[in-house]
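Derivation of every value follows stated rules applied to the coordinates shown; laboratory data play no part. The model shown is predicted, which means the values in this text are computed figures rather than measured ones. Cβ atoms are built from the backbone, for glycine too; each structure is taken alone.
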Structure P
Amino acid sequence: TLNNLGGVYEAQKDWDKALSLCQQSLEILLQLGDAPGVIPVLRRLGWIQFHRSELDESFNHLARALSLALQIHAKPVADTLHQIIGLAKEIAETGKSAELARFGSALYGVVEQVGKQGWRDKELEAWGALCQEVCAVIALVGMSASTEVEANQRMEARAAALARAKGVDEMTGGALKLEEWVRGVVGG
């Protein structure tokens, strides 16, 4: 498929070709009404646009992927959540803490919006709760590292990020290792 071909160019870091192919794939899947097929394309577009320094577009694609996944099935939610965490780690490595806070906050709002519409089943509701916690951790890590935030607010955000990350790790049996990541970014 075009998305897979886009992945080949993504692996070669040919971001322009990868973007073009994935956009074509997205158009076709949207015309077909293939929501499950759209999710991985949106995730790939988010990743590609991050590497093209198009953060707003990247965030929008990942938010759309998460929103669709939370309405469909747990598997695409898990895949999307892992990609979101990976992107958050990359953003943190670049030192763009304000963007990290914005990314986490925006995704938190997406999950909240899907929840207001009602969950399709208990499994997706549980995934929604996990996603909200992860997105809150991402936002808090961004706030705790941001020089745009008052020192006392950074300390509060740091403590909250560590506590929530520990909670996420307990919920997932340590699979996400968020507390370790948070400690690496904010110290402690």
Structure Q
Amino acid sequence: MNNEIFSNQSRSLETLLEIGNALNASQSLRSNLSATTDILLQNLNLTSCFVVLYESETDKLIPYATSGLSAPEFRKLDVKADKTFLRQVFTTSKPIIIQQKSADTSLDFISRETEQSLVCVPIKLKTQCLGVLTIELLFQLTTDYDKIVAFLAVAASMIAQALKIEQSLVEERQKLVEEN
């Protein structure tokens, strides 16, 4: 099932188009990112999906948008995100694949009845890592994780561009306020 979703080029392109539209909506960045995680969750048949972004003031990774997590799971992610493998993805700017989530206890508060896999990719602009995009999906021996990482890298790049545009708008507004 996982391979069918990520191997279907037409479906992948449609999902990326939906993500592009969501990220370009005139809503706030947070709501645009939430719409993006919702699209990924629904279109790719995921268990959960979340975006954590780096906050330089606190030097922490903060959950910014989630889909498929309960309120208690979100709160625990908020507390623990920086102390998990997500920090390693952020620091190294390299994806991490955890084929069987039960083998890693850092996110054990996200519990499921069936074995799950986690795929995490950095959200980066050129060489600067801005955060991490993570998906949780049903574990299957035949899953082609390379295709999943390639797809998510494109989605993460789109998120990075949206973050860059948001930062530019904030800087422009600040400039205008200072001039007046």
Structure R
Amino acid sequence: MKRIVFFSIILFGCAAACKKDGTVDEDQVKAQLLDSKITQVIPKQFVDSLVKYGFEVHQGVQPPDITGSYLVSPPVLERSNLNDQPGRQFSDNAIRFFNQNAEDFSIELESLQNDKRRTSVRTVISGAGDRFTVYGILLSEQGDKKSEFAYLYSGTIEEGGIRNLKYGLVNIDNDGDGVFFKVGGCRVIYDGDGISERQ
């Protein structure tokens, strides 16, 4: 049923993107496809929560190639709706973006922090020029408890790394009450030295 609904949305979007002369506005079709893929990764209300706390989303259907590994050091809390103090520092976070596909906006994300390596289960990318936003789902497990966290990464790609990188995380599905923070709980974190060096 979900597949039928998804294809219905795409068909409707393609019809809406037709110009008066009968040709198709390809950028509009791509934008509608990208929007639907982002919604499948993270519902809009959670993106809005991160934006409320200072996260910046870079929209567009021509994101730059960000393939590579980068080190966020030190990760510093900007804002949160949890019992956190701005300025709190976290352990260094090594991130890797790979298998980026410009046609369908897919990309894969790997994160290594506190000796825990996690790979995204659903990921897409938006952006234009040298600015991008990656939307991914990472699973957290502790014992028999699991939780899904949406991770969003935004920044400006440069030859030596990512300038002004921020990442936001928000719990979107939690079966481990008391183990992970609540659904909707979020943090916005930035690289304290302003550049996440390419590794």
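A few points about this structure:
- Computed 20.5 for mean count of other Cβ atoms within 10 Å over residues 43-50 - originating structure among P, Q, R: Q
- Each of P, Q, R could give helix-only ellipticity at 222 nm (-39500 (n - 2.57) for each DSSP H run of 4 or more, over all residues; to 500), but the derived value -28500 comes from P.
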